[in-house]
Structure 1
Amino acid sequence: MLLLTMRDGQEVFSLLDVWPASFDHLPETLDTATKRAIAHRLDYGELPTSAQWTNLNT
């Protein structure tokens, strides 16, 4: 799951399929507290999907 912040400040979530071998090459840049905050917003934030946001803003 991805947490995206749109230009208007709205947060939305999206899914991304990444091959594990490709994902291993991404550098770790977030501290544990930030990762927990993002996970909490994804789990409990009742965020619209990126497709829902697109439909509302077109």
Structure 2
Amino acid sequence: MYTHLLVPLDGSTLSIGLVTQAVDFARSLAARITFFTAREDLGASGDGALLRSLEP
């Protein structure tokens, strides 16, 4: 079925619980896991663009 899982994490309480579930699911499938951190793109906002221009 699945051989590689991609699991997004954002530092929330919900994502911490997701780690345990993902590991259990991957173990049952003998699959690999890749975790990655997803964050809001500050540069996409007006404030972020201003901060980026002040401190590149």
Problem set entry | Structures 1, 2, by distance in nm of label points 7 Å out along Cα→Cβ at positions 28 and 44: label with the highest value | 2
Seminar exercise, completed: Calculated from one of 1, 2, P(r) over Cα pairs in 5 Å bins from 0, in percent reads 4, 17, 19, 14, 11, 10, 9, 8, 6, 2, and the structure in question is 2
Seminar exercise, completed: Computing helix-only ellipticity at 222 nm (-39500 (n - 2.57) for each DSSP H run of 4 or more, over all residues; to 500) for each of 1, 2, the value -11000 comes from structure 1
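Laboratory data are not the source of any read-out in this text; all were calculated from the coordinates shown. Treat the numbers as computed from the prediction; the structure is a model and nothing was measured. Cβ atoms are built from the backbone, for glycine too; each structure is taken alone.
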